[in-house]
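The following blocks contain the structures, represented as structure tokens.
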Structure I
Amino acid sequence: MATGLTLKELSKKEDRLTHGHRMCSGCGAPTVVKMVLLATDYPVIASNATGCLEVSTCISEYTAWKIPWIHTAFENAAATLSGVETMYRSLKKRGMIDKEIKFIAFGGDGGTYDIGLQSLSGAMERGHDMIYICYDNGAYMNTGIQRSSATPLGADTTTCPAGSVIPGKLRSRKDLTKIMAAHNIPYAAQASPSHWMDLMKKVKKAHEIKGPKFMNILSPCNRGWRSKTNDSITLSKLAVNSCYWPLYEIEDGVTKITYTPKEKVPVAEFMKPQGRFKHLFAPENEWLLKAVQEEVDKEWEKLQKEAKCG
């Protein structure tokens, strides 16, 4: 394989996010970041929005990052990195830098879908040569498991608690990948740590494309999802195989599904191991579980049509 992404080749590489961080046991975020950083041999500069990843990987004078890394506020990871990328282009033009350096912003769904959406949209529209990676765990996990616009329909959070008044979140999650693609950027994609080769190929491809790129990557959170600490990859796989989290890319406006499940499983199989969906399996909430399945089916069929048209 000529991609440089075989397990044998990857095992010889140095981790750019090292051990010793304070992320929860079984958290999907450090797995995602390690895969993203292992996918390229280019020098990388990263910005990181406030969130679980930031507060747990750089504490006082201690850091788990082995690359130049900038902590930003919740709302401006994309804006900060766009400034760094602009400075780099200026210095390169004047002959003060001759290295080919790549730029990656990391943010959770709170700092991407919601608080950081304005600066992300601006960076994409201006055309900065960077990749924005959203590690999507479906809520504001770092501050108490409050709902975000990435929180799926029916989920129980501290700000939309399932009980006698409401059966969890009653709004569907925002489709941020499609929103970013609608900025007419050259590349947008969804990925999952369960399908590591697909994820890393997409990162590698994105680095070779000039201009702004966006990747939305599922990142299980056992604390917020109320799942087992060793279920991260299993749940990621179920999310993909149920088509709750389809794997696809949109390159120059053309949609391509990069993985089609051999047998599409019911979304209930993805939801059952998670305490945040426990209430949906009560008889009185069967209607909402049915609505979730119908929504997943509808979006999968829509994506398949878009891919055929492309």
Structure II
Amino acid sequence: MRKVIGVGETILDIIFKNNQPHIALPGGSVFNGFITLSRLEIPVVFISELGNDKVGDIVCQFMQENHLSTDYVDRFPDGKSHVSLAFLNDKQNAEYLFYKNYPNQRLEVSLPVINNDDIFIFGSYYALNPALRDKIVELLDYARERKAIIYYDPNFRSAHASETIRLIPTVLDNLEYADIVRGSDEDFINLFGKPDMKYVYKERISYYCRNLITTHGHDGVKLFSDNFEEHFDSPSITPISTIGAGDAFNAGLIYGLLKYDIRRDDLAVLNKLQWEKLIRCGIDMATEVCLSDENYISKKFASIYREQS
């Protein structure tokens, strides 16, 4: 059976509404998507790190409750687990403050088995951090050698905009590994300074990766590939929180790749109808997450969605 492997940070998100703590949830970009995938009963392998502290215990317990293995989570004894404060504005978008204290030795875990046509996902600043780069490249080389589908979400926040010049070479290296790139329009504006996603694809990404998906909130989703570009509408909703929406989109599209048995060699020849099926799965997941306080779909929604699929 095909599986999904991912590497990324694990955080405890403390979410504020009207400047008051509202809810605390385990999070992280790849982590959020993997909780959604696990609730959809997709086999997942998550590679990450946590402090050997109370926050780490909370996150590991949550993982176990959601059938997400902790076998590849490095519990470091020095330093502390990562905590973020997320402040929702009147549009239910979040501004973040991050608190972290990592040890010098990072991500001391063995490599999981990756097979042909498995899916490997990575992204965010975690995939750019010099302290982790050797391990990330080791994983990427192994995933490529094993002919897995490599899925990259830059998730490049404005907080890192001052580092763009220094980080761009690593971003381009990541793009070259990727079979699919998915990011928000804001990610690519922060990276390349251009709001025109067609320009971004043609001039900055297509040389490295032939499949780009850009998400635009209520303005829908755009797809760029070798053969065509297409726009897909998103449903009109009043969001409760947009935290985790992009992560849920990633999970939905990956769910579609498995559901419709899309293999790595198929990506170059997918037609518009096939892409639409994949992207609609992503939109379904992102929409559901926006209608809740959680960073992932509910178990009830997952059960219903599996039965209807």
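Just so you know, all these numbers are worked out from the coordinates, no wet-lab data involved. Because the structure is a prediction, the values reported are computed rather than measured. Cβ atoms are built from the backbone, for glycine too; each structure is taken alone.
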A value of 0.30 was computed for FRET efficiency 1/(1 + (r/R0)^6) of positions 72 and 248 (r between Cβ atoms, R0 = 25 Å, to 0.05); which of I, II is the source structure?
I
Across I, II, FRET efficiency 1/(1 + (r/R0)^6) of positions 56 and 216 (r between Cβ atoms, R0 = 30 Å, to 0.05) reaches its greatest value in structure I
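Which structure, out of I, II, was mean count of other Cβ atoms within 10 Å over residues 128-135 calculated from, if the result is 25.6?
On the way: I: 25.6; II: 15.0.
This figure was derived from I.
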Using semi-axes √(5λ) of the Cα gyration tensor in Å as the calculated read-out, with 32, 21, 19 as its value, let me know the right label among I, II.
I
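0.8 is what came out when distance in nm of label points 7 Å out along Cα→Cβ at positions 112 and 136 was calculated for one structure; which of I, II is it?
Details: I: 0.8; II: 1.9.
For distance in nm of label points 7 Å out along Cα→Cβ at positions 112 and 136, the value 0.8 is produced by structure I.
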Structure from which 0.10 was derived, FRET efficiency 1/(1 + (r/R0)^6) of positions 88 and 176 (r between Cβ atoms, R0 = 25 Å, to 0.05), options I, II:
II
